[in-house]
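Laboratory data are not the source of any read-out in this text; all were calculated from the coordinates shown. None of the values given here were measured: they were computed from a predicted structure. Cβ atoms are built from the backbone, for glycine too; each structure is taken alone.
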Structure I
Amino acid sequence: MVVGVCQIDLLIPGNASLKGKRKVLRQIIDRVKNRYNISISEIGDNDLWQRSQVGISVVGNDSRHVNSSLDKIINFIDGLNVAEIIHSKIEMIHVNDRHG
């Protein structure tokens, strides 16, 4: 089993309230969840109006497929044009099946 995790640091330019930030994040999270079968959540910069960190996880049995899926999700978020991706980081965790 392979677990791919991704951290995306976002900039929400021109945003002036926590309510506005939540609206942008809800849009991103809902669209990603509706398009891809993944887990996504805000994981950091919770109280900053123009910054956010989003975490994404994908599980599969092939690291190339998991990595490709995360790349596609990053590109999808970037294409929404509601926030600027200022940094992204992908890590792969390989879990071995150990019976007995």
Structure II
Amino acid sequence: MRCAPYATFGTKELSDHALAALEGRMACLLANHGMIALGESLEKALWRAVELETIARQYYFSLLIGGPVLLSDEQIAETAAKFATYGIEETKSAA
């Protein structure tokens, strides 16, 4: 997750930072302000905002117990590949 640098609210500087942080993304954090979440609909934007809040909460709690265990690039690629079919086999079995 990208975090835009701090700038005073309502300024072009903050807007420029936010746009840079959002490049190629659907959400970003704004230092000392909060977040921006985008979506194809209001419902999707809200879903992304809730997801971001959930991830931020999990990260915060991980810091309280010594920090998160970071995955290697290889482990991340493996996980991303598995998500491509996540839930499909369970759906076929239930049918």
Legend entry - Among I, II, structure where helix-only ellipticity at 222 nm (-39500 (n - 2.57) for each DSSP H run of 4 or more, over all residues; to 500) as derived comes to -17500: II
Inset, instruction - Could you tell me which structure in I, II was used to calculate mean count of other Cβ atoms within 10 Å over residues 38-45 as 11.1? - result: II
Legend entry - Read-out P(r) over Cα pairs in 10 Å bins from 0, in percent, computed value 15, 47, 25, 9, 3, 0, structure in I, II: I
Inset, instruction - Identify which of structures I, II gives the largest calculated value of relative contact order in percent (Cα under 8 Å, 6 or more apart). - result: I
Inset, instruction - Could you figure out which one of I, II the value 18.1 for mean count of other Cβ atoms within 10 Å over residues 6-13 was computed from? - result: I
